[in-house]
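Each in structure tokens, the structures are laid out below.
Readers should treat all values here as calculations from the given coordinates under stated rules, not as data from a laboratory. Since this is a predicted model, take the numbers as computed values, not measurements. Cβ atoms are built from the backbone, for glycine too; each structure is taken alone.
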Structure 1
Amino acid sequence: MSDTALDLTLDAARLTAQLVDFPSESGNEKPLADAIETALRALPHLTVDRYGNNVVARTNLGRTERVVLAGHIDTVPIADNVPSRLDGNGVLWGCGTCDMKSGVAVQLRIAATVLTPNRDLTFVFYDNEEVAAHLNGLKHVSEAHPDWLEGDFAVLLEPTDGQVEGGCQGTLRVFLKFKGERAHSARAWMGSNAIHAASRALAKLAAYEPRTPVVDGLQFHEGLNAVRVEGGVATNVIPDACTLVVNFRYAPDRSEEEAEAFVRDYFADCGVDEFVVDDHTGGARPGLTHPAAAAFMAAVGGEARPKFGWTDVARFSALGVPAVNYGPGAQLLAHKVDERVEAALIPEAERRLRDWLTA
């Protein structure tokens, strides 16, 4: 497909199918990035830049506000679900239909057809979202060319069932390490069981009561959970080491420093021998108080809800750009072998964005 041109005159659903038929698993996005860059450079009203396999296009109309529409072009590994298939019930099947080539199709349609928007527009197409954070293309662009991402408000077209999801929660993963002393299990009193030493921390986790703060009008729901326990040498040996892996999903009214301090304090009386932060990414406030966000909500309708997971809206928030998630597709179908999207929902999302940007 590397020599195949994208046809931006197709309706959004058929353009989604064409995008799905460009295999673009994480790390192999170059052919699709090439096609997107070529299609956008053919549009004289846009300025187009590229950094790696990340393509950024912008209008420069001198409007008082600038809106960013962003989406990743990679998918999880294909599971015999490419090429795309449209069934008799109007459902489009294939890897990436939901997450998130339908959203990318909406971006491309807006880029091609909204020539004089009421706000200046920036379109961001980035790679490696589905893999480790250090590979993320939006991260790389934000570090190398933060000026390309400047704006007053951003929309990340991740699948949200066609509902606005404001901000996102932060995620912190820590290793709680407990030490013991090996001994033969027949003479356990000669040693010290490191797995048993983790019991106080496990009891505190079982008793944890989630915090449910309201942030910018949306109620978030925090979670503190053990997600893995590692320990043990053999079935006849008292273990001398145990690692309890804990994941904290926290509301965006906490800073990263506050989140880490909370977890450290929570386990302070649990006999933890070593506290290691393995991974940490902050959240993003919903930003629904911005005038552009209010106009966006009026155009798309419905009621905003909080984003309980983590998405790249946090990267925009770190740059001072309030952001929301909004896109066609059912979140629960993302990454599944039977990934699919109702084809009619894709042009509907395009229409709502067009109404917002041309009213």
Structure 2
Amino acid sequence: MNTQNKLTVCVITYNSVQYLPELLRSIEDSSFKEFELVFIDNNSTDGTDLYLSGNAFPKRVINLALNTGHSHAANVALKECKTRYLVLLDHDTLVDKDLFRNLYIQAEKDKESDFAVFAPRIIDVGRDEVYYGGEFHYIGKTYTYRWEPPEREVGMIGSTAPLLDLEKIPPGTLFDEDFFIYWNDADYFYRIRACGKKIKLVPEAVVTHFGGTKNYSYRGGGRYSHVRAFYVLRNHRLFIIKNYMWSTIFLFLPCFLLYELYNIAFCFRKMVFFRGYLPSVLGTLRLLPRMIKKRRDLAKLRAVKDKRLVGWYKLDYNPGVVTGRAESLFLGFLDGFLRFYYLVVKAVFWR
């Protein structure tokens, strides 16, 4: 373990050259200096590697031979980290000058607790929203707090800028490289919580998030990407198959099927059914045997049941995804049905 640096900051890049000047400036202005800065580049083609090699700010750069996705790059970061604490930082961000300091101070305060992940407040410029962590809807979706919750413990966070206490993360717990992108962070943090560890919100730690990655992110308006539809839909199913207990899947199967019907209608409306939805079904079936094996691995480590990890929350969508009165009315009905169903399960089976 490095005795000079107190944490490692790892930025995962892919065609990131437009974001790097401001990101590096904000990192350089940080009030906390005792960290190693590592860049892991997913085989960028826009000159990201040249920009990093030509910039004099102290850093270590790892250039991957292929773009194998966010999950693989995050796993390289976990394996390369030489400190107890690791901050995973998205490439399209600006860090507040006290971000690293506030995350580190909180992690040190909770050194002897079950908190293994520490999450900042995220200002999302592209969506004009502020995020304070969130929770897992039992349907397999995530719910994001748009206001500061009364409790600092939260159920999930994104991978924008979390601090991980690697001495508390269960050994061998890595991001699932089969997910490539989307739901890979939800899957990772769900497994950490299933193993008995916790996530703490640190709202005084602030990071600003921008536009995301072309063809993958959606900020409203324009055409919905079939690539995004493929990964979101496939990985949502894989997340449930891999992580939920069989009893949970059986109890909520009618809800999963109803939600799948909505996704079919959504993909037709967004004109991504043939290039997004159908390939996502085939992709789910192709990876099904591997997910079954991985759920057995999780079962060996599980310390917390699903009923402590999921709940009912209002269906949460990015701005611009849901359009039209008919769709809004249907989602209102679906939301009410899912809430009623959950209350019945909670009262009868999950007492």
Structure 3
Amino acid sequence: MPKLLTQELIPGMVTAEDVFSYNNQLILPKGLVLTDKAITKLEFYSISSVSIKEDSIQPKDDFVPDPSYSERIKSSKEYKQFRIAYDTEIEQFKGSVNDIIKKNVLDTDALLDKPKKLLSENANGLHIFDMLHNMRMYDDPTYAHCLNVALICNVFGSWIKMNDEDIDTLTLCGLLHDIGKMMIPEKIITKPSRLTVDEYDVIKTHSLEGYNALKEMDISDHVKNAALMHHERCDGSGYPFGLKTNRIDRFARIVSIADVYDAMTSARVYRGPLCPFQVISIFEQEGLQKYDPEYILIFLGYIVNTYMHNRVRLSNGMEGDIVLINKMDLSKPMVQCGSHYVDLSHEHGLFVEAIL
């Protein structure tokens, strides 16, 4: 039975085996027909690959994006300018990472200049999230993901009232958290055929590889620990060591939130960026034990408030405007649909399906 990377999965595929987390918690059962939400849940649990029934694998069709909020962002002058600057910074970032790996040279000022430049040209950090969600897939997605996480961390640091020095450190943590993936043998990363179980196990060593690449560098221990611990979870369900809250570096606990949020809201081959309210719902249902509540609640609160007064479509097809955020149930705002007010926190099974 073939094993596919999580980012290769498409709704309609069927799991060939039970899918377990790193502490043997059942995530998805065998024989489940995958949905968009199920695939997002796999990313939430950092599941890198899944066994799929071969007869359920279909060619990837080109999806037709919903002409909505996402399309308006992509057509805006602000987004187009951001995209040009982003492409330039990605190329420079690749060069900096190669210097670390091949020359053992780390210029922190040059590294930090990249996300700072992007943010200074787009001063409203709230819009940064929208633009990141709408970036296309890159040939080198790891580099793009690292830059995204750094940008998110920079804004996140200001939300939790970090001082400037700590925000710089947190941004650097985001930039280098996945550097270990560059240490994985190229023959595995670029292998054109399906990976074996052993090859997947090699990919999962990237956190240790990242720490080893940075451990002799003259940088903050927080940066080294973020590379090592960004897949650890506060309930002990993460890897590589199964550490719990107090043993996980504080900066790594923050990076882990930015890391999984970027993965969950990225565009996929079969859809545009996932509606943030669906992501927030997964965090609320399953993440409050896995992520430090001191940080995750602040993060989700700021994210959801960026969509106040936005027009949305509900799962029953109704459209309306968000008029109130329920602080006790962030993914379930109150929506005004004409003269009718819908409090989603009191409507079982009804949810925000898309931002329009």
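Calculated for structures 1, 2, 3, distance in nm of label points 7 Å out along Cα→Cβ at positions 56 and 264 is largest in 2.
Have a look at 1, 2, 3 and say which one yields 4.7 for distance in nm of label points 7 Å out along Cα→Cβ at positions 24 and 256, as calculated. Show your work: numbers first, answer last.
Values: 1: 2.8; 2: 4.7; 3: 2.0.
Among 1, 2, 3, the structure yielding 4.7 for distance in nm of label points 7 Å out along Cα→Cβ at positions 24 and 256 is 2.
When distance in nm of label points 7 Å out along Cα→Cβ at positions 80 and 176 is calculated for each of 1, 2, 3, the greatest value falls to 1.
Between 1, 2, 3, which one scores greatest on FRET efficiency 1/(1 + (r/R0)^6) of positions 104 and 312 (r between Cβ atoms, R0 = 41 Å, to 0.05)? The partial results should precede the final answer.
On the way: 1: 1.00; 2: 0.70; 3: 0.25.
Once FRET efficiency 1/(1 + (r/R0)^6) of positions 104 and 312 (r between Cβ atoms, R0 = 41 Å, to 0.05) is tallied for 1, 2, 3, the winner is 1.
Where does the value -14500 come from, among 1, 2, 3, when helix-only ellipticity at 222 nm (-39500 (n - 2.57) for each DSSP H run of 4 or more, over all residues; to 500) is the thing being computed? Of the options listed, only 3 reproduces it.
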